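Undergrad: Dropping the structures in below, format is structure tokens.
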Structure 1
Amino acid sequence: MVATMAKFHVSRSISIAAPPEKILPAIHDFRKWPAWSPWLIAEPDAKLDFSDDGKFYRWEGQITGCGEVTVTRETPAEVEMDLVFLKPFRAKNLTSFRIEPDEDGSRVTWSMVGSLPFFLFFMAKSMATFVGADFERGLKMLKDLIELGAVPSKLEFHGTAGFPTTRYVGVRHECEIAAVGDTAAAAMKVLRAWLAESELQPSGCPMMLCDTWDMSRGRCEILMALPLPVPPANLPDGWESGEIDAGETYRIRHTGPYRHLGNAWSSGMMRSRAGHFRLKRGVPLFEIYENDPEQVGEAEVATVVHFPIR
């Protein structure tokens, strides 16, 4: 009996305000990938080996595993690549980029046709979901690289530290993951307006608690909150108070606009899967906003993502 491979297909697109000829070099020359790769940003110390023409590279890391990728075909409108994973399991996938003119400049579509070893068949759906999210992060960074000349997304891996018991008040929202940025921004304006009117003094920076994050359905439940040592007895309708228990968290600090915050979240989950820390089940992950994006430039917006650990 011949074992079959579990197959999956992923495709994501983005519009970039530039002609195809300006975008193509950042795609077909792998020496430019460290500036925008959704995986290399998670492990800047990974070992990288490039061919002299930039059409091949091999990576090896503790977080990103080991593999190699080769440009196999290219035209002014399309690039095809063979992507080979060597660790943590062996697999070979076909990856392609298609660049088509559109009203904003160009439409870039990143696709992958892949397969998993037969014993990982149950992961095919989740693999497509995770790779799709990675493609979205990568395309956002590629867009900024082309349009702005650099990607305003910096990660600092601060490691593990204690977090104190923190009481809070907040507003809960359920929304599509794609709309979480706008939802959080609107909720934060409401919270800040209430805080100014109530004349209460928060004990720290605003935060977002992530209760559920269902990537397969594309939906999440978040709680936008303000830390208050003594929450008032009378809260507006629909608001709630609660407490984050003291404990250890693994922390990643992201500097840059909120559109790239997924880099911190994905990097933390990759580290958890690689065994660098074990998430504490039943406890929400959360992020703390160190400054106000309306008061600083977008490249200076600072957010710390906390992963509660066992």
Structure 2
Amino acid sequence: MSYRHLSIIERSKLEVLHQLGLSARAIARELNRHHSTISRELKKNQNPNGYQAAASEHRYHHLRQAQKRRGKWTEIIRKEIEQRLHETWSPEQISMRYCLKNQPMVSFKTIYRWLYEGRLIRTTVQQLRHKGKRQKPQERRGRFLVGTSIKQRPNEIRSRETFGHWELDTVVSSRGKSKACVATCIERKTRLYTAIKMPDRTSLSMEIAVGVAAAQYPIGTFQTATVDRGKEFACYHELEELHGMKVYFADPYSSWQRGSNENGNGLLREFFPKGKDFAEVTEEELAHALHLINSRPRKCLGWKTAHESFEEEVSHLD
């Protein structure tokens, strides 16, 4: 049988029986309790006036209240979580990043619970990572079948052991909008993600965009690029000659071979959903979105940000 605390009625009977001079064992038999329970009760609550039921009951409730588990909710924690959610961090990224820095923070499950309980800003729920498969539109652009296949790409690139290997793609405006789009690049090892606006999806625009991206970083940062077979990458020969990079082409309908870039494009779509005309997106808006994406702690990077990992690798370049 589980343990029961003494009630006020039992304490009142104990007070009367104790005043009558009964022993702890005798009182225990009268109350149908173990004698050690009575002995502890008398020992803890004795005072100069003897045992008093009312004072004992008051002390009991006071101790119970003090022993209640304190909640983890504080205004400081709330402000920290909402600030990071505003910066598009996921609950797991928030929890693990603070843990890595030995700073106080609740678990990501607690953050999710607070979100759905309405204790945090409700609009931030829209910024949580998406789960499940989403149907992709059918590919309609032209393709070409020349260039070096991804099957010839060295294993150290596939396993992300070395730095300087990128995945390239484009993110477009919706049909019926302008031809404006962005060229997106992500470094495979550090997951640094960048995007360059283009007026259209031509090979010339892609060649210029890659040149702009490569010019932002030290020589040797761009060693290889993995791309799909869209016609905007017909400029691959020029990219190889101008930037000294080797271009590899993924197999048709194999987006998983460029998984980092696909994931990065999904993150960019959180800021510029389908239907958004990239001709209307300012350079400042695009730069702000890229800053938030690259400032998120990443589980695959040991909860470092892509920017931190990239800077660390760049510092090792000759």
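Since every read-out is calculated from the coordinates, none of them should be taken as a lab result. All figures in this text were calculated on a predicted structure; none of them were measured in a lab. Cβ atoms are built from the backbone, for glycine too; each structure is taken alone.
Undergrad: Match the computed value 8.5 of distance in nm of label points 7 Å out along Cα→Cβ at positions 13 and 277 to one of the structures 1, 2, and report its label.
TA: Details: 1: 3.9; 2: 8.5.
Going through each structure in turn, the value belongs to 2.
Undergrad: Looking at distance in nm of label points 7 Å out along Cα→Cβ at positions 45 and 157, point out which structure of 1, 2 has the largest value. Don't skip to the answer; put the middle values down first.
TA: Working: 1: 0.6; 2: 7.9.
Comparing 1, 2, the top value of distance in nm of label points 7 Å out along Cα→Cβ at positions 45 and 157 belongs to 2.
Undergrad: So if we calculate percent of Cα pairs over 20 Å apart, for residues 205-260 alone for every structure here (1, 2), which label has the highest result?
TA: Values: 1: 43; 2: 24.
By percent of Cα pairs over 20 Å apart, for residues 205-260 alone, the leading structure of 1, 2 is 1.
Undergrad: Given -12500 as the derived value for helix-only ellipticity at 222 nm (-39500 (n - 2.57) for each DSSP H run of 4 or more, over all residues; to 500), which of the supplied structures 1, 2 does it correspond to? Present the calculation step by step, with values, prior to reporting the outcome.
TA: Working: 1: -7000; 2: -12500.
Only structure 2 yields this read-out.
Undergrad: Of the structures labelled 1, 2, one was used to calculate mean count of other Cβ atoms within 10 Å over residues 165-172, giving 23.0. Name it. Let's see the in-between values first.
TA: Working: 1: 18.9; 2: 23.0.
Among 1, 2, the structure yielding 23.0 for mean count of other Cβ atoms within 10 Å over residues 165-172 is 2.
Undergrad: Starting from the value 5, 20, 22, 14, 9, 6, 6, 8, 7, 2, 0: which structure in 1, 2 was P(r) over Cα pairs in 10 Å bins from 0, in percent calculated from? Kindly include the intermediate steps, with their values, before the conclusion.
TA: Numbers: 1: 5, 24, 32, 23, 12, 4, 0, 0; 2: 5, 20, 22, 14, 9, 6, 6, 8, 7, 2, 0.
Answer for the origin of the read-out: 2.
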